[in-house]
1. When mean count of other Cβ atoms within 10 Å over residues 37-44 is computed for each of 1, 2, which one produces 11.6?
2. Between 1, 2, which one scores greatest on distance in nm of label points 7 Å out along Cα→Cβ at positions 85 and 293?
3. When you work out distance in nm of label points 7 Å out along Cα→Cβ at positions 69 and 213 for each of the structures 1, 2, which one comes out largest?
4. Just checking, which of 1, 2 has the largest value of percent of Cα pairs over 28 Å apart?
5. Here relative contact order in percent (Cα under 8 Å, 6 or more apart) has been calculated and equals 14, so which of 1, 2 was it run on?
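What follows is calculated from the coordinates using simple rules that are stated; it is not laboratory data. Being a predicted model, the structure only gives us computed values, none of them experimental. Cβ atoms are built from the backbone, for glycine too; each structure is taken alone.
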Structure 1
Amino acid sequence: MLYRFALFFLLTGNCCFAQQEIPLYAGNIPNSTGAPNEENRKANELVDSLTFNVSIPTLTVFLPPKDKANGTAVIICPGGGYHVLLTKREGTDVARTFNKLGVTAFVLKYRLPSDKTMKDRSIGPLQDAQRAIQLVRQNAPQWNIDPQKIGIMGFSAGGHLAATAGTHYREPLIENREGVNLRPDFMLLINPVISFTDRIGHTGSRNNLLGNAPTEKQILLYSNELHVNKSTPPAFLVHSNADSVVPVANSLSFYSALKHNGVSTGLHIYAKGEHGFLTTPSFDEWFGRCAYWMKEMELIP
């Protein structure tokens, strides 16, 4: 009942209620062990805030002014190595910028892998990404969204989650009785983890998602460059050649796979800039590249 009330309140409210956080699931959370909620948030000098131990996923909706809304929507997956979420710098701040472009934005606070809170830690985040796409598409008319212009954006490990949603959508991990299309219509991947292979993968994200002793089958399943096909959504990738945390080869491998399969894609590589673009390039610079690609794809005017 509380879920239905919150959703109704958001859908029928005006723009002054635009930034509303709602539960991702109406009832029981799939794959949950029912462990106590131990989520906590800590201040951080570099990224403003960090959210830990997420076991109850939510979706925060940011509606653009009605006179600017263009029907495009983006679900944002913050990064943090599947250990923590940068929910402000790579979440709410980005959502508000999308609103200025007339894009409806959703910040996904997805569950962080844990044997304590999940029966299968490896599928929890993807379940939440699929549910977010399902929820947004189901309610597209109420949010004035074009159901064929619902994209997903991810940073670092959140980029891995977004890319996984874009390559594994044919295998629903959630209840989907109505057969809602779980395929995102486009992907925006910011210094993303793409691969879990030893050669280019980010072992920290891999171990946090799969555990410290993943099988070869698991590693290959979640190396998204290996699962691109002709129906994979169009994608735009941004990375730094100087990234010492997540090698630029992650973006290059995904771009190459997309091109090989004839999928429309764009890629921009900066010569300088640390992982997360904490100092360079500026937010306006890299976000401007994303916005330009969206214009090219006729997602925004």
Structure 2
Amino acid sequence: MKSVIDIRDLSTQDIEKLLATALDIIADPGKYAQKCRGKKLATLFFEPSTRTRLSFEAAMYELGGNVLGVSEAQSSSASKGESVADTVRVVSCYADIIAMRHPKEGAPLVAAMNASVPVINAGDGGHNHPTQTLADLLTIWREKGRLDDLVIGLCGDLKFGRTVHSLIAAMSRYSNVKFVLISPEELRLPGYICKDVMEKNGMVYEETTDLVDAMPALDVLYMTRVQKERFFNEADYVRLKDSYILTPEKLKNARNDMCIMHPLPRVNEISVAVDKDPRAAYFRQVLNGKYMRMALIMKLLGVN
């Protein structure tokens, strides 16, 4: 039994196998329709979610399994003061695998240390979101045909964006990947990620505040929303929330085969006019997330 709390809990070989499984699911979904028959997934979501929770549930149903869970802290015994450790000990009695989202960094790690079944981190605060990263990797693979030799622009909230932090950790293991970090000064990537992940792995990166200027060099543009829920100061959020809005005009100098990604939900950082652009991959990215979660659930449950 193994839990996945950080994308680095998976080796590059693990990721390659998950990608291969996901691609096989896409090619022949019927083959997988009963792979998890009789198995139960518990979704413990203590923070709002649409895509991630429904994606996990859809993944388990399409594998022939069943789902039980809570969609908000108020509907669980956490509202009575029950600890994460006790909650997962109880839920381990009912389910074969747990997907957990929690506003506190480290909560899924505590869960994994106390559960008797595998735990998947479905997002913890501004820290990690490994299954979104798996969705991102499959999207990059399907759109670009490779995971190395890429220039990836990360734009928006790089300070609190857990999807960005996980993606950098994943891509640090592939060769010749350069990051262009596009953000306001106040939302720059934390220094420890620059130092402990990128510099430690010899990755090339540059920081800029200018999206349009960075555009021509990019193979992938990964947009993120400025996250209101991570701010302590409403005035700071209002001042920064519209720092970068991607429009067709700003894409004029982008490569014809550039891939535009976004973990969603978007607020207004990508104009709806961009949705018709064939380079816009963010809704395909959502679907890729379901396939990768199917592959991961099978792996952790030991299903061939």
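1. It was calculated from structure 1.
2. Working: 1: 2.3; 2: 2.9.
Comparing 1, 2, the top value of distance in nm of label points 7 Å out along Cα→Cβ at positions 85 and 293 belongs to 2.
3. The structure with the largest value is 1.
4. Once percent of Cα pairs over 28 Å apart is tallied for 1, 2, the winner is 2.
5. Working: 1: 14; 2: 20.
That value comes from structure 1.
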